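We did not get these values from a lab; they are worked out from the coordinates using the rules stated. Remember, predicted model here, so these are calculated numbers, not experimental data. Cβ atoms are built from the backbone, for glycine too; each structure is taken alone.
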Structure P
Amino acid sequence: MQHHYFMRMIVPKNVKIVTLGCPKNEVDSEVMGNGLQRAGFNLVEDEKDADVIIVNTCGFIESAREESIETILNAVTVKSEGRATELLVAGCLSQRYESELRKDLPEVDGFFGVEDFRSILTHLGGTEAAHYARPGRRLLDTKNYYSYLKVAEGCDNECSFCAIPNMRGLQKSRSIDSLLEETERIAAKGIKELILISQDLTMYGWDLKSNGEKGPRIHNLIRELSMTDGIEWIRIMYAHPAHITNDLSTMIREQSKVCNYLDMPVQHINDRILKSMQRSTSSAKIRRIIYDLRRAIPDIALRTSIIVGYPEESEEEFQELYDFVEETRFDRLGVFTYSHEETTSAGLMEDTVSKEMKLERMDKIMLLQQEISEQKNKEMVNGVYSVLIDEYKADSDISIGRTYKDAPEVDNIVIVNQKVESGTFVDVKITSSAVYEVTGELSNFRPS
């Protein structure tokens, strides 16, 4: 994207950043927020109090695009009725569809791509503001005791259904030194849990070659990060099953700060579909890696994501996926209906499965997973678990936290029926369970 600017004085303005999509977008908004605040802008909670509204969009799949467009249109209304004088759109949707958006949304004052922080600051504050845009410098949400650490941008995988490389480019891993510096700043804010994210964590460092020698790998990075004082949990998200190594498995098993948890999106289990998806793996290999992980780390919590309704997915192929989920009993599981993306190789195929059938298949998998989740939670009753307390709800006098099995926002919760200070680890004896939550009481016994 090309932008032209002129020098001007920075006039403090109220700015509201609206963030949509995945945790990677959250990190981008935090970088943007830090730069804006350091440049003299005031960040506000309510759009109605803002002079400038920035919508950081997601354009990954159809439902995300629809949410982004709806949010932009709502911001247009707020701007027309309130004090806001500028509306800016950033992120994946803007990166992917800038020309179409410019045509269809003339009310928007500027469109910016992924990680286009300097351009946004320059647009709002002139060229003198641009130097405040510094990757790795973030305005953290001080209400949380967890923080995401984006270790790389972009992706080198060529999954047929995914448009991420078209929006975020090929993989660009960050250096270990820069990540250690950011982690030190995160820990200094009182953050207890570090959640590692990228499009594919298991490919971290493949592009960091030096003098012909291979760069560091994800297990090397985790070893260094685990030495940071103050960080007590390290959680691994987005691990491609084709790239999981014994070194990573060993690191999870042996490093006490690393949660016995792995987010490993398998997407499907049928070999024909996996090949069409260009997943670089097979049904046998996926089953083997799950077996090996559970043998090496018996209490590991495995999360996965799957796609139903991929082009030409037959009833037999869906049943194979259903049976796999039933047999494997993932601890946590998310289901997406296939989204036909015109800039992907799968987008050249005919979208043969109807929307109704996609939703029906998604519902079948989710009902099955609810049964699995309910049973697994029952198995936790009378056990004692270390729980990180995320918040206390005064109106109901309960504290809400998570075990090592649960990432924030997407997984299960633990309810403690008394006030516990947020950001603390406590031992909780589980007394009852439901589908997506367990309830417990403080225990004097600390699990080994």
Structure Q
Amino acid sequence: MRRALVLFNQAMRWHDNLLLSEQAEFDQLIAVVVLNPDDYLGRQYGIQRASIQRLQAQLKLLLNWQQQWQQKQQVLHIRIGPTDLCLQQLAQLYGADTLIAAEPTAPEQYQQLLQSGLKLKLFDINSLLQHQLRPDLATLPKSFSAFRREREPDLWVQPPEQHAVTTQFHADPSLAVDTTALDFINRYHQPTAALFNEAAGLERLMQFIWHHQAVIDYKQNRNALDGDWNSSLWSFYLANGTLSPCYTWQQVLVFEQKQVANESTYWLRFELLWREYFRWQMRQHGRAWFSKNAFRPPLDFSSPQADPRFELWCKGETGLPFVDANLRMLLHTGWMSNRGRQNVASYLIFELQQDWRLGAAFFEQHLLDYDCASNWCNWAYIAGVGNSSARQFNQIKQALTYDPDGDFVRHWLPGKMATGSSVHQPEPQVPIQEFWLPFLQQLKVSL
């Protein structure tokens, strides 16, 4: 009898999931999810890989996925430990020789699968461009604009497919959770942690597109710093694989066909395509992305050295209110708007003169929508390494544009008593940048 493990990391969903389908060459399939503590409790550049909130959210997602399998009278194994070792041990228990999984983008995750020693059968279920649409990495365009132009105006992507759950899944219920996993769960499980499961992702998708129809004005509202319906927030679910990007794309298309197609609906698909481009760039260059200049030679993997300015930035105590407020929001909620991310990144890199990789590692620690390709490639994009040129932001100008009355800053920095846009005045210890001066003169006290 031939058996295979099916790893549901990055694939904890019932819709558009090829991992659930029949695998004709096998007699039985064994479902498993693995949480590697080093991916959360380990350190890079002296920074813990994940906050306790991100770890708790992932653990809650795994337990919820196991409950869904139990409701279907099926067994899902949860294992805690090094991914390769956990897979090897489970494969030995069941006599499996093959691993079926979602194809990862992070080089570290791909290496973990290789190190299991199992034959790999990977399905790229979290990309828009699958099968015959899959890009050739050797000829992948060096810029997003060129990548997009190759595909416009049609912008064909893989249509979502509904796969019936095969009857091949089989397991011994007594092996579902071992003592190592139980100990870890008892230590870190937090029932009140955020749950970014498939049901929540589909609900957010339907609410944003069909109920609130926030897609219609998305391009005008997407730069808001907060607000329930200014951002889609699909990133939480796309990042962990509980929401299919192909299904998401299809829903926007259906809305365009049935309701309205405008610049805003196009822009949502435009941003999904940006996410796609970063996935393929990460696969093209692999671990070179973590070099000081990304994949631009010569490669330099030496650890960046932080100074006290980085520590103040991490705590949202730089003295520049617009930057500090966005960082306090991240620390409190595990999320920050795209506009906020760009501004705090630019300030760290250009004004504080810190290595961009420190900021990327800090975001990895705290973002509940952390995605390896999106996070690290976006930081490199701002820093001007890899294929991109540097993108420096003027935080005072940005503050006047996106928080003109200072309400966002006062919310996250309640000690700030200044009224109106004057709340954006840098504190005395902050070196004034010359290109800020015309905009500092525009700061006003509200009457």
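Out of P, Q, which structure matches -12500 when helix-only ellipticity at 222 nm (-39500 (n - 2.57) for each DSSP H run of 4 or more, over all residues; to 500) is calculated? If you can, show how the numbers build up before the last one.
Values: P: -10500; Q: -12500.
It was calculated from structure Q.
Of structures P, Q, which gives 10 when relative contact order in percent (Cα under 8 Å, 6 or more apart) is computed from the coordinates? Don't skip to the answer; put the middle values down first.
On the way: P: 10; Q: 17.
Source structure for this number: P.
For distance in nm of label points 7 Å out along Cα→Cβ at positions 363 and 379, find whichever of P, Q sits highest and give me its label. Display every interim value, and only then the final one.
Working: P: 2.9; Q: 0.8.
Of structures P, Q, the maximum of distance in nm of label points 7 Å out along Cα→Cβ at positions 363 and 379 occurs in P.
Which one of P, Q has mean count of other Cβ atoms within 10 Å over residues 187-194, as calculated from the coordinates, equal to 13.2?
Details: P: 18.9; Q: 13.2.
Structure Q accounts for this read-out.
Determine which structure produced the value 0.00 for FRET efficiency 1/(1 + (r/R0)^6) of positions 115 and 411 (r between Cβ atoms, R0 = 25 Å, to 0.05), calculated from the coordinates; the candidates are P, Q. Write down the numbers at each step before the final one.
Values: P: 0.35; Q: 0.00.
It was calculated from structure Q.
If distance in nm of label points 7 Å out along Cα→Cβ at positions 275 and 427 comes out at 5.4 when worked out from the coordinates, which of P, Q was used? Could you put the intermediate results ahead of the total?
Working: P: 5.4; Q: 3.6.
It must be structure P, since only it matches.
Quick one: percent of Cα pairs over 27 Å apart, for residues 139-266 alone came out at 40 when computed from one of P, Q, so which one is it? Walk me through the numbers on the way to the answer.
Numbers: P: 18; Q: 40.
Label of the source structure: Q.
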